[in-house]
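Next up: the structures, one after another.
What follows draws every value from the coordinates through simple rules; no lab data is involved. Quick caveat: nothing in here was measured; it's all calculated off a predicted structure. Cβ atoms are built from the backbone, for glycine too; each structure is taken alone.
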Structure I
Amino acid sequence: MNSKVFFLAFITIVIWGSTFAAIRASLHGGYSSGHLVLVRYLIASSAFIMYALWPGVKFKLPKRRDIPGIIALGWVGISIYHIGVTFGEQTISAGTTGMLIGSAPVFTALIAVLVLHEKLGTFGWIGLGIGFIGIILITLGTSGPAFEISSGALLVLMAAIATSFFFVFQKPYFKRYKPIELAAYFTWAGTLPFFWFTPGVLQSIQGATLEANLSAIYVGIFPAAIAYVTWSTALSLGNASSVTSMMYLEPAIAIFIAWIWLNEWPSTLSLIGGVVAIAGVIVVNGLGSRQHRIRSKGFKAL
């Protein structure tokens, strides 16, 4: 991974790591989950519209044959993902959310096997098993005294699976569109379902605290707009597995920022699960990928 790709991916992960605390701040400050996703993506969509209309900017519209796929990916990677994360954070901490989202590469590897028919070596399957044990521990760590799995954790797991599909299937579009164009298309498509939450949104904005409104503006401009552009650019310039491996850092950043900003700290069981999940991700994307490359070279030699 060259320095430019590393820098873009790192900036993205830092911004995304801060998202979970910012969402919690807005929810605590008077926003409902539905109103928050609508407001932040109206801001993000407006930012991309201003960019597309900016004098001198050459912004290519999507080809007709690509529109259904772009809309579907926007709904999966933006709509489903952010509904899962934002509604999930009503009941679980920002740090725990970050750890569950950080497990997305485990789901990405599984999707690549099941949908794209990629091969995983022995270490790859071991890594998947370790990763899923970690995810189970994180999820159980969100349970109450009755030891019931939190509904918020299930929503965030849904979001992690959605973003994994998003990462896997957006790659071919980079051959035809610039990263910022794709980020705009996905954002506009993903914003449409959020209009369901329009009733009462003005009252939420007026009744929210200053911190909540500033947090909503922040997550609308930085994680929802700028970070998707930097991430798409990094993916278009670098190897997908290498870029995605930067997500190992996201849970640690999310936990640290939530601790500083909200004085939140995940449960001990969730923290143990987070370490186990990251270990599984490293095995899948490290030893598993390496084993697959060695086998592929061997087959080519034959």
Structure II
Amino acid sequence: MTQPLRIVFAGTPEFAAEHLKALLDSPHQLIAVYSQPDRPAGRGQKLMPSPVKQLAQLHDIPVYQPQSLRDPLAQAELAALQPDLLMVVAYGLILPQRVLDIPRLGCINSHASLLPRWRGAAPIQRAIEAGDCESGVTVMQMEAGLDTGPMLLKVSTPISPADTGGSLHDRLAELGPPAVLQAIANLSAGTLHGQAQDDSLATYAHKLNKDEAWLDWSRPAEQLEPLIRAFNPWPICHSSLNGAPLKVLAATLGEGSGAPGEILAANKDGLTVACGAGALRLTRLQLPGGKALNFADLFNSRREQFAVGSLLGADA
């Protein structure tokens, strides 16, 4: 084992917290944690600390939450910590070159895709939406560009036809931490050397928004099915039926044709809805004020709401 490093960790969501747990269990000295400022959450819109901040506080690690790292005072604060390495995982703030130059060994990032594919904010969901066969985690040396730095280490996992944004997230959150610890050990020993990314193969994973989770039934069923999986558990695909919102959490390809959004069949196997090409069989739904249920359970108690010939999304 090489000499333990003085490490500053920067991250915000649960994916990052899983990496922080591994670092806390390592021989390295975690001297500080950076996380985004607390955000309003829940019905009361109370300020909530991020999962990373909560974990750091449990272990009495100092937490810094600057609004921006472009601020010279924030940069001076980081420099005063004298870190050997800055480890960044889904932090959500841009790191200017002056920050990247502070740690002795630079800054490394654990990114939830097989770079250069899916640079950007939502690589897990975009991979499923696009029908990719595999995903993974890339540990890279950071530079000023967005996810453009030299790749230090990659681990991959197949994307199954049943994977959701949630299940793939959880699997990558398990794969990433050991890969990062291995990269840190090799970097410290001087045996790890980056491989340049091929920019011509790069794709961009745009941030998710609720508007694109609206189901456009004029699209082919083969495009909507992976979208529904990708956007579960957030922002969750949705439509409307009889003037009320309808959340769609799971679906499989169905059979039949009709007007886009037309209910073709409703039974315990699911709610079959016509698309621009093909059909979807919706198998898990959530009605207003209720919890998510398998369609078989909804059909038993509310079959009159799902009359064949009704149109989903008609009142949009």
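Here are the numbers:
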read-out: With P(r) over Cα pairs in 10 Å bins from 0, in percent derived as 7, 27, 35, 22, 7, 1, 0, matching label from I, II; value: I
read-out: Source structure (of I, II) for mean count of other Cβ atoms within 10 Å over residues 15-22, computed value 21.5; value: II
read-out: Mean count of other Cβ atoms within 10 Å over residues 7-14 derived as 19.9 - corresponding label from I, II; value: I
read-out: Top of I, II by percent of Cα pairs over 22 Å apart, for residues 71-206 alone, largest first; value: I
read-out: Mean count of other Cβ atoms within 10 Å over residues 63-70 derived as 15.1 - corresponding label from I, II; value: II
read-out: Which of I, II yields 42 [relative contact order in percent (Cα under 8 Å, 6 or more apart), calculated]; value: I
read-out: Kirkwood radius over Cα pairs in Å, for residues 31-94 alone - highest-scoring structure of I, II; value: I
read-out: Which entry (I, II) yields the derived value -7500 for helix-only ellipticity at 222 nm (-39500 (n - 2.57) for each DSSP H run of 4 or more, over all residues; to 500); value: II
